[in-house]
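A.B. asks: Structures follow.
Rule-based calculations on the coordinates, nothing more; no lab input. The shown structure was predicted, so the numbers you read here are calculated from the model rather than taken from an experiment. Cβ atoms are built from the backbone, for glycine too; each structure is taken alone.
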Structure I
Amino acid sequence: MSEKKEIKIGAAKGRPMLSWVGKRPLRSVTAFPAQHVETFAAEEKKPEDAKTPEGWKDWPTDYPHGGLLFHGDNKEVLGHLLANGFRGMVKLIYIDPPFDSGADYVRKVQLRGVEGSKTIDGESYVLGEQIQYSDIWANDNYLQFMYERLILLKELLHKDGSILLHCDWHRSHVLRCMLDEVFGAENLQNEIIWQRTDPHNDAKSKLGWVHDVIMWYRKGENFTYNWEEVVEPLSPAALKEYSLIKLINGSIQSYSKELDGKGRRFKLDDCTWKGNDPSRRFEWRGAKPSNKRVWPYDLEGMERALINGDFYLRDQNQGAARCRVSFLDEREGQVLQTIWTECGRMKGGSDYPTQKPWALLARIVQAFSNPSDLVLDCFTGSGTTVAVAQKLGRRWIGCDINKGATQATAKRLKKIVDEQAVALQKLPMRLPGIECDGDASPLPAQLSFGVWRVNDYDLNIQRNEAIKLACEHVGVERLASDSFFDGKLGKKLVKIVPFEHPLSPLDLEELKRELEARPELENTIVFVCLGIELAARTWVDDWNRMRKGKETVNKIEVIELRTDAKYGNFIKHEPATAKVAITRIGDKIAVKIEDFISPTILKRLDIALPLFKAKITDWRSQVDCIMIDTAYDGAVFNVVLSDVPEKKNDLIEGAYTLPAPTGMTTVAVKIIDMLGEEVLVLKKV
């Protein structure tokens with residue numbers, strides 16, 4: 001997980017082949033390393049007799065046995081998975097990608113415990129960050145975006161696996177063509193219609209749109225489809241067909257409600273088969289099979305079936321093809337059809353307006369995977385797919401480019417994992433299913449999961465923002481073709497230092513190597529940065545001291561965006577701050593959060609700090625959740641306590657007592673505000 005690799009990708013060879021401007025085959029993908037940032041484990045351990053289901057023997061050794069939640073661009077995450085042992089491992093892929101609908105959904109957030117509080121816009125999504133609720137695309141860019149990810153998903157899919165792609169009318173036609181190309185048209189199993197909303201009365205110029213499309217493709221000849229797990233109750237029309245009842249005394253009558261419980265209700269089905277065997281096309285009690293159909297038995301067998309009760313004739317002297325007895329109590333239910341109307345509606349909401357209902361995802365996970373199978377969703381959003389997979393005993397991988405979505409999914413999963421751990425503690429030596437929303441569920445495949453970041457995604461976003469904002473502020477002309485310099489300021493070449501660190505001698509040494517490799521460059525070099533190390537100032541002074549006079553090349557100038565005389569005060573980021581008391585008392589650690597303030601929330605609310613403190617008297621209204629690691633190693637945050645309020649108006653506790661590890665330890669307290677900004681407080685005790 002620490003090396004950058006180039007992963008070869010097989011070509012899409014299916015037909016037909018969709019064309020668009022800028023279509024490029026995906027022949028390889030760069031696999032970036034993943035950074036492990038958090039671990040969530042159940043607060044209670046499983047009893048020894050409650051063993052995790054088998055299925056981990058094929059698991060890549062670099063990853064722990066548990067759920068994997070990735071924060072990053074899903075193309076990079078999928079490449080990382082391919083490079084790290086997950087090729088061909090995923091049994092079920094469900095994706096609900098952006099629909100290219102032109103809608104612009106932004107997650108809204110409210111302060112906790114404040115009646116009538118102003119709704120705040122969620123995190124701002126910038127540059128190339130295509131997040132789960134912002135379906136704004138240029139058509140051809142959207143097609144290329146989806147094409148590349150479908151190719152990568154095919155590489156990850158097990159030879160016996162299935163992929164289900166959820167979309168709406170905007171792009172369902174082109175996505176089906178694309179799926180035909182990537183997976184093969186012959187591997188389309190079904191196009192499913194899901195009624196996503198109830199009928200509405202606002203469609204005056206066209207019919208009301210009430211459905212989405214889910215396309216199911218297999219990868220190979222064999223695949224999982226647990227039809228018996230997802231049968232529906234019989235419709236009134238189907239029940240009406242069971243018009244006869246065999247009473248306990250053996251007599252047969254027409255069914256009526258008064259006869260319920262007094263016998264076995266049944267209907268008559270066609271007993272003939274497709275075929276042309278002339279020996280089975282005889283006349284039986286005056287009846288013959290229709291064209292290209294035959295009786296199931298010879299004449300003697302037909303009579304025997306009638307005597308045994310397998311067949312029933314309303315008129316014993318008149319044979320009939322529709323005479324096979326089908327008892328209602330032997331029927332599992334109605335086999336699932338391609339129109340789904342009874343698995344929930346998409347209600348929307350302020351936090352996640354496109355969140356799909358639990359019942360829909362439960363049906364998909366149950367139907368197309370088995371317990372301990374690996375389920376993947378690389379457009380995780382609010383996390384319903386992976387939450388369902390966790391409840392139904394599947395292993396899972398989730399991914400989202402948006403930090404807020406990743407945080408929300410982690411909180412949701414942590415609650416489920418803790419509930420499952422408690423339920424396992426109550427089990428006797430035998431291992432029955434765990435109750436899950438009223439239905440018996442398999443044992444959980446794992447009671448822990450980790451959060452991973454691919455390609456340092458947070459820093460990458462900051463880097464891109466730095467380039468864009470600094471160029472606009474300073475007046476830099478962007479350079480799209482130069483791999484090292486970011487732009488030009490007149491004739492000067494500009495290099496923008498990532499905002500997360502000040503200009504350092506390492507940046508300057510990197511420039512020196514670039515200039516040695518490109519001796520034709522004679523331009524003055526301008527560094528744009530937030531902060532500059534003292535050693536870097538000395539380095540620049542020494543460099544320029546050797547380059548005096550009008551004809552000198554490659555002088556270095558520095559624009560420090562906080563203090564520069566012309567460009568200063570460009571950015572003044574005020575991170576959220578917290579006052580936290582952490583003390584050791586005997587074998588316990590006490591954590592008390594005394595104050596918290598988020599300047600970003602104040603800015604979004606457009607309210608000054610004194611007025612905010614007068615109106616919002618409890619600092620906890622700004623805080624979404626608290627997580628504590630009592631033995632932080634500086635790399636991975638292991639969550640030993642999480643305080644996630646049950647309801648939106650509930651507040652975090654703010655004071656906690658935890659068992660203390662032996663010896664000196666570093667306690668880490670992570671505070672996440674309502675906009676997803678994190679504050680990490682550390683103390684050795």
Structure II
Amino acid sequence: MNTFTEDQIRIAQTAAESKIFLSGPVGSGKTTIGKAFLQTLLEKGIPGSRILILVPQRSLGLTYQDFLSQLSINGSMPISQTFGGLAQRAIRLFWPIIAPMTRFAAPQQQPSFLTLETAQYYLTKVCEPYFESGYFESIRAEKPRILSQILDNLNKAALVGFSYQDIATKLVNAWNQEPAHSQAFYQAQECAIAFRDYCYQHNLLDFSLQYEIFNQTLWPSLICRENLTRSYDYILYDQIEEDVPVSHDILKDWLASPSLNGSLLLMDIDGGYRTFLGADPESGYSLLHSCDTHIQVSGSWVTSPSIQNTAKLLNAVIHKEAIPPLEGKDFSAISYQHNEYFPLMMDAVTDSIETLLATGCAPGEIVVMAPFVSDAFRFQFTSRMEARNIPVVSNRPSRSLREETVTHVFLTWAKIANPQWGIKPSPYEVRTAIHQSVYMMDPIRADMITRMLFHPRKEFWLDDINEVRADTRERITQVGCDAYQAIREWLLIYQSSQTTLDVFFSRLFGELLSQPGFGYHNDYSSANTASKLIESVQKFRRATLWSFKNQEVEWAKEYVEMVETGILAALYLESWETPPMDAVYLSPAYTFLMQNRPVSYQFWLDIGSMGWWQRLLQPLTQPYVLSRHWNPQAKWTDMQEYETNQENMGKLVNGLLSRCRSQVFLHTCGYNERGEEERGPLIQTIQRMLRHTHPTGIQKNV
């Protein structure tokens with residue numbers, strides 16, 4: 001339970017009777033004041049159902065839910081929602097009223113709400129003729145990336161509040177490089193318009209269309225607006241700088257509602273990390289004019305004085321400002337170590353983590369970050385941690401399900417169990433499935449089994465292992481033979497009682513592969529991937545089965561093919577949000593930053609990488625051009641790119657430091673994991689800072 005100060009209680013009590021805009025840096029106690037606000041309302045006897053907690057992403061509401069679960073509440077709990085959630089709920093409720101007001105071809109039928117996956121699936125069907133006719137040949141990107149950027153443009157239009165038919169015009173007007181590339185913007189525009197028309201024809205609602213209908217049709221309607229505003233007497237709106245302009249517009253109107261008795265709006269003054277998703281801190285800050293009082297808090301309840309000194313100095317160096325006085329200030333919370341080679345850096349980090357844990361530090365208080373976490377990076381780090389029995393969990397939201405070995409194992413067994421699909425797995429896929437599915441099965445023995453027992457020309461593609469010579473079975477081991485035979489018999493029984501694909505995956509994992517003697521026993525990471533795969537199948541079926549005229553076989557076959565070709569990227573944005581278990585946490589830097597949680601120790605790896613400074617290349621979209629603050633007559637120049645990258649690096653560094661309690665370990669290497677030398681802006685900034693604070697303190701491992 002939180003212990004509130006007198007000032008925090010006073011602000012909370014004031015917000016219960018008026019509209020308060022509260023701003024301050026990360027760690028200054030704003031969320032704690034939000035908790036005090038909720039407790040104050042509940043102690044006054046306000047029903048929880050009359051209190052709305054608004055957050056830009058669902059995970060940011062978890063801290064309030066955890067707090068409320070510790071209170072003795074007799075009655076309903078406050079509602080935690082995003083504006084996207086409010087939009088979807090309102091559309092479901094008022095669909096019979098608003099459908100005739102839209103362009104939907106069948107307004108009398110309920111709409112299908114699309115996920116990221118299913119939207120990309122339907123967009124693929126729409127765009128396939130365009131790809132075949134030569135669209136996007138000038139773009140060096142895979143088809144899934146092109147499709148995701150088309151969807152991103154539609155989302156930006158809906159979230160910022162301009163017509164989706166103006167996307168190409170905005171991008172072309174700002175383009176300042178080779179003129180031929182402008183054609184790709186118009187091609188993306190054409191695909192976006194065709195996809196929107198397809199949604200109207202088939203009653204499909206992707207994220208952008210949900211937001212657009214809510215903003216342009218539902219919110220202006222008096223009956224719809226009154227239903228929403230009269231449902232809640234109090235609003236707590238946290239992290240408003242990470243939300244989008246349309247949400248801010250709606251809340252601005254909501255704050256003027258006479259039915260609202262009190263509200264508390266919380267803003268991090270240095271935030272705005274979700275700009276690439278449409279976040280607009282400037283728009284969020286304008287909400288203070290709709291509130292009765294603006295209160296500013298300062299200081300930090302999280303970071304040590306040494307971390308705060310380092311943050312001020314680093315910001316001065318990044319922005320080329322005058323260096324603040326350093327006399328008598330402590331900078332010991334920052335340590336820097338250079339290693340000649342990438343594996344040596346991994347060894348050094350592992351040694352440091354082991355030392356921290358030996359002093360009593362909890363694993364969950366340690367986070368290891370890099371700008372990108374590749375498969376090789378993840379393997380090298382996790383294998384070292386597992387060798388020392390240190391719990392570790394990794395989180396890479398950009399990694400799709402099709403890149404996970406678990407996914408391909410499940411798909412391979414599904415192909416064998418469903419020969420009617422006509423999709424035969426390759427010997428390599430079968431070998432991998434056996435290797436992964438049988439506990440302690442090595443690739444050589446898995447290959448032996450595959451060559452002897454996998455025969456796709458037979459009625460059932462896996463032969464009985466008991467027909468193999470005894471001396472060969474001994475080489476495979478009795479445990480391996482028994483496990484293989486159990487998988488074979490399970491698949492045979494399944495063939496006689498066909499079920500839906502998600503049920504097949506669920507039963508396969510629960511009844512077989514997670515049991516003792518099989519590859520995923522006590523493997524929680526694989527269980528998480530299996531859970532996401534099952535959820536992916538369920539959502540895909542709900543949104544698309546109608547288009548297959550309820551033919552389960554054709555639908556399941558289509559799903560498998562789309563995953564394997566990469567069309568269904570299966571990106572789970574919740575993975576940005578999920579708080580990790582009590583284990584050392586490995587993730588990209590921005591992933592950790594957007595979880596908004598403090599830790600005691602941070603490791604920044606490969607700080608020479610350009611990824612700490614340079615934004616991802618997106619040839620078909622531009623988050624800064626597709627915003628309200630962009631001058632439509634201006635050109636996006638290299639100077640603006642440089643200044644934006646410089647500003648974002650400053651935000652990233654400051655955001656990470658403000659979420660660290662005790663110590664930051666900086667690591668770099670002469671040659672990265674690809675054998676390349678990198679001298680990015682972050683390492684140059686760090687070295688300039690160290691010349692002031694640690695003139696002789698640089699360590700070097702060769």
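A.B. asks: Rg and Dmax of the Cα atoms in Å was computed and gave 27.5, 84; which structure, I, II, did it come from? Working shown, then result.
C.D. replies: On the way: I: 32.2, 119; II: 27.5, 84.
The correct label is II.
A.B. asks: Sticking with this structure for a sec: Could you tell me which structure in I, II was used to calculate mean count of other Cβ atoms within 10 Å over residues 532-539 as 20.1?
C.D. replies: On the way: I: 15.6; II: 20.1.
Attributed to the structure labelled II.
A.B. asks: Additional query: Upon calculation of helix-only ellipticity at 222 nm (-39500 (n - 2.57) for each DSSP H run of 4 or more, over all residues; to 500) from the atomic coordinates, which of the structures I, II produces -14500?
C.D. replies: Values: I: -7000; II: -14500.
Attributed to the structure labelled II.
A.B. asks: Matching task: 1.1 is the computed value of distance in nm of label points 7 Å out along Cα→Cβ at positions 420 and 548. Pick the structure from I, II. Working shown, then result.
C.D. replies: Values: I: 7.2; II: 1.1.
The read-out was computed on structure II.
A.B. asks: For distance in nm of label points 7 Å out along Cα→Cβ at positions 60 and 540, which of I, II scores largest?
C.D. replies: Comparing I, II, the top value of distance in nm of label points 7 Å out along Cα→Cβ at positions 60 and 540 belongs to I.
A.B. asks: Hey, another quick one. Identify which of structures I, II gives the largest calculated value of relative contact order in percent (Cα under 8 Å, 6 or more apart). Please report the intermediate quantities before stating the final value.
C.D. replies: Numbers: I: 16; II: 22.
Of structures I, II, the maximum of relative contact order in percent (Cα under 8 Å, 6 or more apart) occurs in II.
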